[in-house]
Structure formats: C-alpha cells, structure tokens
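Structures for review follow.
Nothing in this text is a laboratory measurement; each read-out follows from the coordinates by a stated rule. Since this is a predicted model, take the numbers as computed values, not measurements. Cβ atoms are built from the backbone, for glycine too; each structure is taken alone.
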Structure I
Amino acid sequence: MLTKLKKLEKKTLWIALAVIALFAVGGVYASQSFVADTATADEPAMQTAKIRQGDLTLYASGTGTLISAAEASFGFRSSGQLLSLSASVGDTVEAGDLLAELDNTSEEIQLRQAERELAELTSPAAIATAEQALAQAELDATDAKKHLAYLISWDVLKSEERVAAAEIGLVEAKESGDEDKITAAEFELENAENVLAGNWDYYENHYVADNFKVSATRTSQAYIAKPTEFDILEGRAGYALAQAELIEAENYLAAIQGEEIPADATGSSLAALEQAKLNVLSAQDNLEATQLHAPISGLVMSIDANIGDVVGTSAIVTIADISEAFLEIFLDETDWGMIAVDYPVDVIFDVLPDKVFAGAVVQVDPALYTEQNTSVVRALVRLDESSFDGSKLPIGSAAAVEVIGGRASEAVLVPVEALREASPGQYTVFVMVDDEPKLRVVEVGIQDLFYAEILSGLEVGDVVTTGIAETE
C-alpha cells in the first residue's frame, strides 16, 4: 500500500512538472508576442497622396424665382366710366401706348375752349395791338424823360444816369473779387459823382435863372418860378412809370410772339397771357387723366376692369418688362462669403430640368433677409441673353441655383489634409523625396472641404504626406 502510494505521488509529481513546464513555455511565447506587437505600434505608417490634375469649383446652392426686370401697376388719375380698352393680357406694348380711356367728353370741350382763348391772345390782330401799345409806351417814355430833363436839366439827368450805372458797376466788380476791377469801378463812380455835383451847381446858378424866369408884365415884376421838390419828384415818378410800362409792353409783345422773356417779367397783359397758357395746360392734364398710357414697355400681365365699368384711381393694369430676365435668389446665411456681384451662376428651372442657364450676380442685399423666422442671403441674378429666351418661361418660375464662388480648370490639386498653415495665408506641405518627407512652401488658390488648388510649389505626380495612420 505504501509502495503504491509512493508510485502515485511520483507520477503526480511528473505530471505537475509537465504542466508547469507547459505554462512556462506558453508564458514565454505570450511575452514575445506582446513585445513584437508593441514594437510594431511604435512605428506608425505614413499616409501619403499623389498630386493630381483636375477641375475645382466652389459654389453655394440655393433657390430662385424668375422675376421681371421692372414691373408697373397703375391706373387712371381720375374716375369715370371705362370707354375703351386697347390692350389685352399677354400683349406686348411700348412706353406711351394708349391702353384705355374713360368717357372724357367734358374734358375735351374744356380743352378746346382754353385753346381758343389762348389763340385769341396770340392772334395776328393781338400782335398788332401789342405793337401799337409798345409804340405808344415808347412815346410816353420819351415825353416823360423830356419833362424830367426840363425840370432838372439834361446835364443833371445824364449825370444821374451815369452815377447809377457806376454804382451797378461797382457792385458787380466787388462780386467778382477782382481788385483791379474794383479800383476802376470806384474811380468811375467818384468821377461820375463829381460831374453830377458840378452839374447841380450849374443848375442852381444858371439853368434855373435861364429857363424858369417869368417876364414882367404891366401888373407884376419878373421873377424865377423854380420847380419845387414835389414837381421834381412827380417828374421822376412819371418817368419811372413810363419806363416800367415800356418794359412791360416789350415783354408782352415778345411773349405773344413766342420769344424769351425775363423770369421776373410783370404786367397785367402778360399775367392774362400766362393764365391762358396755364388754362390750356390744366385742360390738357385733365384730359390726359382720363387716358391710360403705358409707363414702361413690356408684357401686359393683368387688366382688372372691363368696358363699361366705373373705375377710380386704383391700379387696374400691370405691365412687366421682360426685355431682361432676372432671378431673385436666396442662399443660406452660412454662404454669405460665397456670393458677390459679378459672380457667375448656373440655373436649372424646375420646368426645364435638362437645361442649364448661365447668369451673373448683379446685386446682393447688404443685410440678411428674414422670412418665416429664417435668415437668408437675398440677391438678384441677371440671366445671359444668349442662353435664355424669356418668352418660354412664365414669370414666377422656380429654379435651383448654384453661385460659383471660384473655379479652377486643369488645376494642380492636393488634399487639404496635406496643407499646413505656417501663418495666415502661408502654407507648407511635406513632399516625399527618396522616401523621406521634405518641407516645401506652396502657394494656394481656391479650396473646398477636400481639395486645394496649388498655384506654385508642387507638380502633378508629386507625393505628399497627409497624416499618420492610426493602429490598434
């Protein structure tokens, strides 16, 4: 029994030793395998990409609606019964075309009466009468001047006129700011005033005695009947009035003959003539208020009245100018930097999904446009005439648009992961040379989320690093 037990213990011992040895070998293998994996993880793989050539386009997508170049909704300037319609919806009209007319019998009569009154004031007989009045005014002015000259003498009168002219000349010289002219004008005025003073002296000492002496009679002695101050004032007033009436007669004759007259011209006859002209203009305006003319050229979009209707001054006709095609477009506010005036645009209308139209941005709103609590970028696009025929699509047609923010054809392209920004606007890449990454400065053009255009620094076929491969 003891012998069996010893044999069993000995067998068990060998089995235990074998198990221990097996675990020891396994432990060594596992340890070696772990060390090998750790060494592999310490040597990460380099990711690279080959420079290729291709096209790169930056664009912002949005929606648009076809609109007219201009639109006008309008109506009559007076109310009344619609007498005639000269256009229908869909007609093409020119600016100034007569589209509709109200019953305007009374307005036509008023115009004919006003024209007749004006014609009477400008007739040959009226012109002849005005010429006679002018001749009489000239005679009256001459007589008034002679009378004043008799009262104060011709020398004094001429000297006063010279002084008045010199005073005007001095004012004009001062307005010019020319010192030489001012000096000359002051000298002329001083001389004129000196001459006038001398002539007044002669008047008092010689002219009065020679011209206003009353001879002696059997009942009275000779005496001097010198003009009184009132006599002279009355003479001056008479002369001034005669001159004013002469000017008015001249202006009136010129006016009825259709000639230019001063803006400040006056006179009762001239006022009557001007009122007659205003009456004609007013009657013409009243008549035109009953006529509806197209304010712009374009397509008649709607007419909201029928012959026989009584209409007011509200808009009844709408005209759209379709000589040029425009789109009102909307982009997401995040695309604000992707749109500017003159940027090209590709357009696909919903009703013509197989055709792409070209256009360009002509206006970008400076502020975001809010609609239904959403802020968007609003802009206008003009479609190229060469690619668009406005008559084939109705106003309001919806479209998808792509605003081209940048485009490069057959460009040298590099993945954006390869770029490293050394400083704002300055980029570098690592180029593989003899299996070693070498730093190189590059010039970058446009870029999107995936690729960048290389303007200089790389060639097609170059290999650049784009990062380190991660291992588990």
Structure II
Amino acid sequence: MEKTIVAISTASGNGGIGIIRLSGKDTFKIIDRIFIPKNKKKEIKGYNIKYGNIVNPKNNETIDEVLVSYFVSPKSYTTEDMCEINSHGGMVVEKRILEICLENGAELAEPGEFTKRAFLNGRIDLSQAEGIIDLINSKSDMEAKESIGQLEGYLSKKIKEIKQKMLDIMVDIEVTIDYPEYDVEEVTNTKALKELTYIKEKLTSLEESFNKGKILKSGIKTVILGKPNAGKSSLLNAMLKEDRAIVSDIEGTTRDTIEEYINIEGVALKLIDTAGIRDTDNKIEKIGVEKSKKLAESADLIIAIIDNSRNIDDDDKKILDIIKDKNAIIVLNKVDINDKNEYNEKEVTNLCKPIIKISAKEEKGLDNLYKEILKLFEIHDISSNNEVLITNERHKKQINKAKENIERAINSLKDNMPVDILSIHIKEALNDLGEITGENVSENIINEIFSKFCLGK
C-alpha cells in the first residue's frame, strides 16, 4: 500500500486529549516535517514517545504542544510505520493538525482503514477485526468480554481446529485416489464417517451458541405489555431510575413506544414501553395498540403487567392470551394497594409462567424481577461457561452452510458415492469456514465489514 493515511481517532467534541493517527511508509517523513521535538535526537525507535510541538512548516507557527508515539514496522497496529499524535482535545486543534498532515503528504483514511490494513497485512484475521467493531459497540460488560475473546482469536482457533479435521480427511481421500492399489477404501470410509460426524457436532454446537451470543450482542428485547393504567410506564421509570415516561391516571397516555437500555449483571435489556392494549375508537391510540401487538411477536421477553388492585378483566385476558406461547414473565403490580388478590393469582397461575409481585410506584420487587430474567435466559450459565459463542449473524450463516456441506458429505459416504464427490463437499465446507476468518472472502464483503467502523480505527 503506497499511500500514508491519517485520521482523528478520538470522538469529536471537547476532551482532555485528542489523538491523530498516521500509518504508512511516509509516516516518519511527514512527522519530521511538522513535529519539532524538545529532544533533537533524530533516531526513531519503536514504542517511543517524544514531547514537542506541532508546527505549520509554511510559517513555523506552533499549532499545539503534543506527545508523539512512534511504532516501527512491523510491530504496530497495522504492521506499518505508525505515529499517534496526542494533542490537547478540541475540534479546532485536532482539525488543524489533521489539515497539516494532509498538506504534507498524508491522505484521509476511510472508515476502518487502519484495522483493514491490519487484516490485509496478516496481523489479525477477519473474525478478529469484527471482534474489534463489536467491542467498540458493546452495550454491556458480557458483550465486551465476548468481543475481547473474539479479538484474541478464540473463534479463529476453534474454526482452525475444525478445518484441520477436514484437511486430515482430505489427505486420506487423496491417498485413496492416488494409490488405488492399496485396499484401504473401506477403512478410509469408516474413519471419514466418524470424523465427519464429529465435525458436524462441533459445527452444530457453534451454530446453536448463536442464541446465547445474540443475547450478549443485541441484549434481551423486552416488551412491557399491559392494559392502560396497569403501570407499564411506572415500571419503565422504576427500572431506569428516572422519569423517562409520562405517568398519569388518564388512560391511554402512552400511544407510541419508548425504548431504553438498562444493564443487569453485565447483560443489556432493551426495554420497550408500549401503548396499553384495549379496544378503542381513537385512531391514534388504535395504531399504538397494533404496534404493541407486533412488537410482542418479535420480543425475546414479554413482561405482562397486571393491575393487582383490580380483578383481571377482558383487556387483561387479551394480554394473557398474547403471552401464552411466548417467553414471558407475569408481573402483578400495585401490591402496595392490594398484596393479595386470590382471583388474579388463580387466573395467572394457570399459564405456567413466572409470577412476580411488585410495586412499581414504590420500586419494590424489582430485584426479584431481575433474578427471574437472569434465570429465564440462563445468564449465569453463559457468564460461567468459557465456551466460544457466535455473536455475528455472518458467522452463523457461514457455519450453517459448512454444516450443510458436511451433511452432504456424510450422505455421499452412506450412499457409496465416489470419493471425489465426498471431496467436493468437504472443500465447499472449508471455503465456507474460510469466509469467517477471511482466507477466501470477496472484496465486497471485506469493504462492507470495514465500512461499519468509525473513522480513525
């Protein structure tokens, strides 16, 4: 790569420091033109920081007092010569330093171009690069932890182990094809069937881990469902510990959805407060009710809230009917008014769903609700288990394709097909897994992945 790239790597706005990052063969030449160190020694050492001033070479005007970090190829983030200018924070200073770098030979980096160079130069594979963007976008501690694992190559290692098993089978197949005089075909087929079955099990395990991985990455999409004035907005406010939603005695106050995130023991909950479900002639409210029902269809979890100070009515029964085949927790609210309502308890017990008593107004019972959510999604099992989890939809898709090709290979063996047919299916599976790590992936996919990165990363 010929060009030397530059970008501001810190978020825009005022801050204590700002970082302008350069990478490429002319990095040190550009720095030498615009940076005057206090220590005049010219020797450049990797992992070295120099203190001095950034100046405009045209008029020797001092732009800022900075620290410049030096990273000599190949021991850098991109494996190229790199520098990071640590300036004072602020859009004006950072932008002026960026402009001077551009005027002196650098070109503005594309989003994710530093990490893209790290991938193309072989320092990381594609799944590790995706782990970086997942880490940057993490919404919870557990998601960040899983992203770090992917960045450190846990998934890559698992994929490599599975691919090696496939390659071992391919070696046996090649021996059978190249040396037909050795009567080993039956032995080879028996061994291949055993190995392919093992590979299929490993791929299935990875594929199924996506259900847990999706929770870590996207959070638990949690819809609060109930009739008007059951306490949906009060519950949202209590969980957020702020007055996010309007609470009123007037029915139908919430007519659109309100979405917020909270964190429970390292896992994100995407809370969605919905319009109260009831029969209504109001056109706007009716739209809100329909939207609530659609959200319930796609929710990971429904919190069905019942006003325990009143007996369950037809509107409540509509809510209970919606959740009967869903992942749901029934919350009996307003126990500060009526702690014991035998009629309600009998009605909800028949649904065989977890039942939690709370007072959203007094913020009582929320801990029990959180414990039930963690139990329902086996969060503690996820956090205590060191298994590799698939959190990326692209990875799941490729693993599924590889598994299908392995199944075809198994069927071809059972049907006594020629070994070269078996070989075709295994090669396809190898290619499928290779797209995860980037060994054989199209340029379009690479560009699409790195376009999701922020500028300067």
Re P(r) over Cα pairs in 10 Å bins from 0, in percent: value 3, 10, 10, 10, 9, 9, 10, 10, 8, 6, 4, 3, 2, 2, 1, 1, 1, 1, 0, 0, 0, 0 computed from one entry in I, II; matching entry is structure I
Comparing I, II on relative contact order in percent (Cα under 8 Å, 6 or more apart), the highest sits with I
Taking mean count of other Cβ atoms within 10 Å over residues 396-403 for each of I, II, the highest value is that of structure II
